[in-house]
Structure I
Amino acid sequence: MADATPATPATPDDDAKRLRALVDKLLARPAAESTAQITLGGRVLDYRVSAAFMPVLPGGLAGAAGEPEGAVMTTAYLLQDADTKTRPVCFAFNGGPGSASIWLQFGALGPKRVVVPDDGSMPLPPYAVEDNPHSWFEHFDLVFIDPPHTGWSLSASEKARKKHLSVDGDIEALTEVMRGWLTRHQRWSSPLFLAGESYGTTRGAGLADKMQSLGAVLSGVILVSCAMDLQSIAFAPANDLPYSLFLPAFANVSQYHGLLSGPQAASPEAARAAAEAFVQDDYVSALQAGARLSDKRRSAVARRVAELTGLPRTLVEEQNLRISDRCYFTEALRARGQVVGRLEARGTGPAAASRASEMEFDPGIEAIAGPYTMAALAYYRGTLAIDLEHRYNVLSYEVNGGWQWARGEGGGRGSMGFCSTSPDLARALRRNPHLKVLAASGRYDLGTPYSASDWSLAQLNVPASVLARVTHRYYDAGHMMYTRQADLRQLKTDLAAWLA
C-alpha cells in the first residue's frame, strides 16, 4: 500500500489569505434582525434589533480607497417609527481591554438582561435573558460595539491587529465604526452619547475628544467604573499612588466582611470616612517619606492601616506599610480559608488547601462570566439566528496581555509612564460647552475603586465651571454594580436625573 501524500503545511501567506477571506465574509453578511417590544416608563416600546458587521476603514489620505482593516460587530436596539432627529443614540462598549460588550448590553443598558443574585454569588443554570424593566432604551437607541478580537470581531491582517490592540489604534478603530454606523443608518442628526465600562472608560475618554475632532458633537459621556488614569490603579514599583487610593475601598470591604472593630466598624460610611481622613492627613506623607519615616511614626501608621483593613499589623509592617490589591485579596480572609473578589468584593471563593499568596481566579467575575456568556450566546443564536462558528471572545486574555499601552508616535519622555486618557476628556469638555459626564462607581469594586475614581475626576484639567458638568454617583455593589437589583434601579434613576 502506497504511503499517503503528506499534507502541505500552511504558510503565513495562507493564514493571511484565510483571515482576509473571513473578514470579507463577515462584512458581506446581511444584518441579523429581530423585533420585540418592552414596557418602560409606562409606555409600550416596539423595537428592532440589528446585529451587523461594520468595516474599519484605514485612516489617512488613502483611507477611502483602502481595503477594510477589520470587521466589527455592532448590535443595535432601535425604536420603531422614532423621530431620528430627536431620538438620541448611545454607543456602548465594555473594557478589558479584550472584553466584548455583553456586560453592559445584558446587564444594565439593553432591553434584555441576565438575572444574577444580588449578593455576588453564582446562580444555578440554566441561564437566559429576560426583559429589563430598568433598560436605558427608554432614553436612547442603543448600539453595542465589540472591538476587534472581542466577540466575533476581527482585524483583517497582522499589521491591523497590532494597530487595533493599542490605546490609540483602538480609539481610531471605534471612531471609524461609529462614523460608519451613523452614516449607514442616517443618524447624523441624532443627539450622541457614549457609555463605557472599566477600560471602556479609558477608551470613552479618548473617543470623546476624537469624535469632537471628527465633527461629531457629543451630548454626554457615561463612565461606569472609571479607569482613565492607569497610574491610580496599577501597583508597580515606585508608584505609591494606588496604595493610598485603594485604602478607603479596602476599609469599606473589610467592614462588610466583619473584619473591623472600634468606631470604623459601625457602618460602611464610618469605615470609608475614617480611611479617607487617614489617607488625607497622614498616609500619603508617610508613603512619600519612605525610609526617612521615624520608627515611632512608622509604628503608628502600621497600626492604623491594620485597624482600617483588619489585616495583621505584622503583615502591614512586612509589606512596608503598602497593601497591594493582590495582598488584600488573599490575606483579608485567610483565617476563614477564603479569597476576596476583585471586581465584586462582597463575593468570596475558597482558597486552595495550600493557602497560596496568589489568587488563582477572581470569585467576583467567575460568579457572572458563565451565566452572561451562556445567556448572551443563546440570545444571539436563538433570537437573532447568528450561526457563526468561530469563537465568540467574551474575555480575551490574549488581547489583554498583548495590549500596547504607550500613546503617541513621538517617543521621548512625553510617552513614558502610565497610560492616561483623562487629558483627552478634559480637552473634550473644554472644547464642547454642552458636553456632560456621568461617572458611576461601585463601593465594592477593587478593580477600579470609587476612591481612585474620585482622585481621577478631581485631576481633570478644567476650570471649576467646566468641572460642574461632571457628576459622580456611587452604588453599594462592585464593578458591575448593576448586577444588584437596587443599584440597577438607582443607576437608571441617576441617569434620568442627569439627562433632565
Structure II
Amino acid sequence: MAAPSDSPDLRLAVVDLGSNSFRLVVFEAGQGTWRRTDEIYEPVRIGEGMGASGELGKPPIARALDTLDVFAHFARASGLGAGELDVVATSAIREAANSATFLARARGLTGLAIRVLSKEQEAHYGYLAAVNSTTLADGGVLDLGGGSMQLVHVVGRHARETSSWRMGAVRMTERFLPGGGPQKRKALDELRAHVTGRLEKAEWLPRCGDRIVGTGGTVRNLAAAVQRAEGLPSIGVQGQVITLDALDALVERLAGLPAAERRSVPGIKPGRADVILAGAVVVRCVLETGGFAGIEATEAGLREGVFFERLLRDEGDPPLLEDVRRASVLNLAARYRVEPAHTEHVARLALGLFDELAAAGLHDGDPIERELLWAACCLHDIGMSVDYDDHHKHSQYLILNAGLPGFTPAELAIIAQAARYHRKGMPDPGPMAPLLNAVGRARLDRCAVLLRLAEDLERARDQAVTAAHVTVRPGEVRLRLEAEDATALPRWAAEREVDLFARAFGRDLVVR
C-alpha cells in the first residue's frame, strides 16, 4: 500500500480515555490526504462501579494505569513528541471524586499529561466528528459513551444547542439492568422512563428535523448487529441506518439472553455484550422522543473530532470540511497516488457524455448519480497501487474497505462496482446485491458504461481525445470524437461497449 507521503505534515496520536474503553489512534496528514495509521484498544471499563461509590475503584484504576503504561511505551517507541500526543478523558474521570488523585498517579507513572474534557468539549468533538464524516446539515448528533450521553442540535452544519446527561451504557446497565440473566420488562420499563424523563430538558429535540447521526462504540455495534440481521454485506457501518423496527427487534432479542450470551448475537462485540442492551434502550428513547425514524451511524467519533480540530484549524470556526463527499473521494485518491491527469480527463469525458445523454432524454440527469459517476472516475485506478493485473478488482476492494464517509452504503456499492467493471464484463452487483434495488442497478449500468467509454477514449493516457459528443437517433446513439491525433485506438476500444451501452440506455452505440 502506497504511503501518502514520506514525511507527513501532521502526525497526531489521540488517546481517548472513555468510561468503557481506552483507545489510542494515530493519524497522519500530508500532501492533501489524511489517514489512520495505528490503533490500540483496551476495554478498561474505568467507570465500573462508579454509580454506587462516586469514585474510581481500585481494580479499574489498576487496569487503567497498566493500559496507560502501554500507551506511553508505544508513544516513546513511535517517536511521538509532546505536540503529537493529545490524551483526553471523558465522563468517568471527569466526574469521579478521586479524579485528581488518579490523574496525578497516571502522570507520575507514565509522564502523560491528561486533558479532562468538560461535557461541552466532549459534545463538541462528537459534533465535529459527525459533521465532518456525514452530510448532516440540519438535525441532531447523539454521542453515547459508557458514562454519559451528549446531544447536539445542528443547524446549517453549526452546533446550536448542546445537552449532556449521565446516561452512558455502563452507568445505565449498573443502575437499571444489573445481574447476568435475561432482563425482565419491568427493569426495561424503568430504564425507559428514566431516560425519557431526563430528555425533557432537551426541548429542541422534537423540532430539530428528521435526521440524527450517532457516534460512539454503542451505536457502531448496534449498526453492525442490524447489518448482520438484515443480511447486508459487511463493508463497515458508515452511513448504516438503524431503523426503529430494527432496533426494537434487537432490544427484544438481547433482553431475552443472559449477558454472557449476548456476544453470540452476530455483530455484537464481546467487550460490549453486557452493556449493549442498556445502550440500545437509551438510543431507542432518543429516537422516540425526537420523532426520528432511525439513526445513522458514523464510524468517526471523539478521536476523529480531536483530529479534525487540528487538521482543519485554518479552515474557520468551527473547523469543517467544505464538502464531505468530495473530500472523501479526493482523500482516497491521493492516498493511493492515482495519475491525476488521466483520472481527471476520464471524469471530464464521462461527465460530458452523462450531460449530453441527459439533455437528449436518455436518462433524467440526476445530480447524485452524476456525483457517483465522478467518484468512480476518480477512484477507478487506485487498485494500480496493488498491481496492474486485476487492478479493477483491487480498486473495488479498496473502495469498499477504505470507505467513503458521506456516501450511503448503496452509493458506496455503486461506486465500487462501477470501478470493478471499468475494464470488462457486464456490471453485476455481486455481493453488494442486497444494497441495490432496481433503480440502483440501473444507476450502476449507466455509471459503469460511461466510465468504461471514457476510459476507452483515454486508453493511451495522452488526453488526445479532447471531447466526445452524442447524437441521438431512432434506435441508436452516435458517438463523435474530437481528437488531436488519430482515433484508431479509442474508436477500437469504444466499439467494444455496444452491448453494455444497449443494456444501460436501450440504444445501439455507433462510434464515428
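Laboratory data are not the source of any read-out in this text; all were calculated from the coordinates shown. In this text, all values refer to a predicted model and were calculated from it rather than measured experimentally. Cβ atoms are built from the backbone, for glycine too; each structure is taken alone.
What to note about this one:
- Origin of the value 2.4, where distance in nm of label points 7 Å out along Cα→Cβ at positions 369 and 449 was derived from one of I, II: I
- Value 15.1, calculated as mean count of other Cβ atoms within 10 Å over residues 113-120, assigned to which of I, II: II
- When distance in nm of label points 7 Å out along Cα→Cβ at positions 265 and 401 is computed across structures I, II, the figure 4.3 traces back to I.
- At a computed 0.70 (FRET efficiency 1/(1 + (r/R0)^6) of positions 153 and 473 (r between Cβ atoms, R0 = 35 Å, to 0.05)), which of I, II: I
- Here FRET efficiency 1/(1 + (r/R0)^6) of positions 321 and 393 (r between Cβ atoms, R0 = 35 Å, to 0.05) is compared for structures I, II. The highest value is that of II.
- Label whose coordinates, when relative contact order in percent (Cα under 8 Å, 6 or more apart) is calculated, return 18 (choices I, II): I
- Source structure of the calculated read-out (percent of Cα pairs over 32 Å apart, 43) within I, II: I.
- Value -0.49, -1.03, calculated as log10 I(q)/I(0) by the Debye sum over Cα atoms at q = 0.13, 0.23 Å⁻¹, for residues 417-488 alone, assigned to which of I, II: II
- Computed over structures I, II, FRET efficiency 1/(1 + (r/R0)^6) of positions 217 and 233 (r between Cβ atoms, R0 = 35 Å, to 0.05) reaches its largest value in II.
- At a computed -11000 (helix-only ellipticity at 222 nm (-39500 (n - 2.57) for each DSSP H run of 4 or more, over all residues; to 500)), which of I, II: I
- Structure (I, II) behind the derived value 25.0 of mean count of other Cβ atoms within 10 Å over residues 121-128: II
- Among candidates I, II, the computation of Rg/Rh (Cα atoms, Kirkwood Rh), for residues 145-192 alone that gave 1.04 used structure I.
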